[in-house]
Structure I
Amino acid sequence: MSKVLILGATGSLGTYVTQQAMAANHEVSVLVRTPSKLPAEVRDTVVVHQADLATASVSALTTTFQNHDAVINTAGLVTGGQTFVDLVERVVDGLESLPEDDRPVCWFLGGAALLDLDDRGRRGVDLPGVASTYWPHRANFDRIRQSALDWRVLCPGPMVHQQPLGLARMRIALDRVPVRVPSFTRSLPGALVLPFFVRRVPEMIVSYADAATLILANLSPGGEMSRHRVGLALPVGMRGKKEQWAARPSAA
């Protein structure tokens, strides 16, 4: 059992992380802007901190982060642009302000475009037409990896509300996309690589429930996912539904 603080617990992913953390008997705290949006059974069970991550001072966040084994940030949207970048920077600053021995394991949320496509280190976010929307993921990752925190960045494709498959069935990869991109694309210019990446995105349409399970299964300090981007994909041969992808494109 761990002392877990969840940022953005009223959001889609945050709701699943909170519910699963409670079910696993973790000692759960949440930081939310509007506590009334939490279900009554959650408000009555967890420790609730009220703050707006977009405006909270770094010192106030540091105080809230104290005495936790893990801080899981599910707050913010890539479509928020600079607002999302500023939010993540404030969270990282708050964590860094803790004494080194008191810093928790921390999870952040990125997207599949943040993962390497080949051994050249080229990422989806480097491809034409992708950076214009997903550049905040790159900016956030640059800030996170410059820190000395025990961080992990979850990088799924679009996430959807559906029944979980279970991690045993999922494809999980560190730093690279968990799907097959043809090796010959390594020598192609970005504009020609883009269709191959887009074609694989439906394989990375995963459930919020499976994403939450992956996070909560990896809270140990210095574990195998420490200081890595983590990709998550459906079993080989399975693809998410296009209408679900179209409805929730912001995670890719």
Structure II
Amino acid sequence: MGAQGSGGRHEGAVAIITGASRGIGLGIAQRLVDEGARVVITARRSEALAEAVDQLGGPEHAMGIAGNAADEAHQDEVIAAAREAFGGLHLLVNNTGINPVYGPMLDSGLDIARKVLDVNVVAAFSWIKKAVAAGLGDAERPGAVVNLASVAGQGASGVIGWYGVSKAALIHLTTELGYELGPDVRVNAVAPAVVKTKFAEALYEGREEKVVRAYPMKRLGLPEDVAGAVSFLLSDDASWVTGQTLTIDGGVTLGGAL
């Protein structure tokens, strides 16, 4: 799908989406552009970002800034660039997340725990804090934030424990900031199950047919499944929704599975 930008529920909005050169982040960026927003996307690799910006319709609709999402100087640069290039900042999507280990938690060191929590939780908080300080939203369009959590933060997995702990913390961060920042800024989250992206390949590659048996919808998620929900939570359609986490899981958690 190509960039539209000719109208829609996000017409005139400016959004920052972290970790958006591919996968869920890029899917969210595409949905927002298609619904009228202009977006600033971040990722580590400038080449991948350039390709993503082209896919989103070029500099009229999107800007890419490479950097480490957990680096405060990078956060400051992105927020300033969004306001300078597009004239404001209304929406923030904290999509960046890492999961560097797979297996029992006790097999990982404290350095892993600190790194996962820093990127998945502390950095998300920093982005929100800085965006709010920079005037997220305006008189015509209140600010809105969506954090990308996970069903891993809602139950035990046995193999991605620190990732799950970080996402549980992100869910509660969403609750706290939803409470604190109203009415000027709404803060919500989505908690997807397995979505078919490079990030999640280890959870389904080579055994997708077996994995989907646990899903009542009989398929894994796609980036656009998450993007639609994020777009809703960022929009005026969700103007009375804050501090909530929407589970997007194809029904897999209904039977107690993750």
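Bear in mind that the values in this text are calculations on the coordinates, not laboratory data. Everything quoted here is computed from the prediction, not taken from an experiment. Cβ atoms are built from the backbone, for glycine too; each structure is taken alone.
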If you rank structures I, II by FRET efficiency 1/(1 + (r/R0)^6) of positions 49 and 217 (r between Cβ atoms, R0 = 25 Å, to 0.05), which sits at the top with the largest value?
I
Thinking only about mean count of other Cβ atoms within 10 Å over residues 33-40, which of I, II has the largest value?
II
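For which of the structures I, II does the calculation of mean count of other Cβ atoms within 10 Å over residues 105-112 return 11.2? Mind showing how you got there, number by number?
Values: I: 26.5; II: 11.2.
Derived from II, not from the others.
Upon calculation of Rg and Dmax of the Cα atoms in Å, for residues 113-184 alone from the atomic coordinates, which of the structures I, II produces 13.8, 46? Could the numbers behind the result be given before it?
Numbers: I: 13.8, 36; II: 13.8, 46.
Here the read-out was taken from II.
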With distance in nm of label points 7 Å out along Cα→Cβ at positions 41 and 65 computed per structure, which member of I, II shows the largest figure?
I
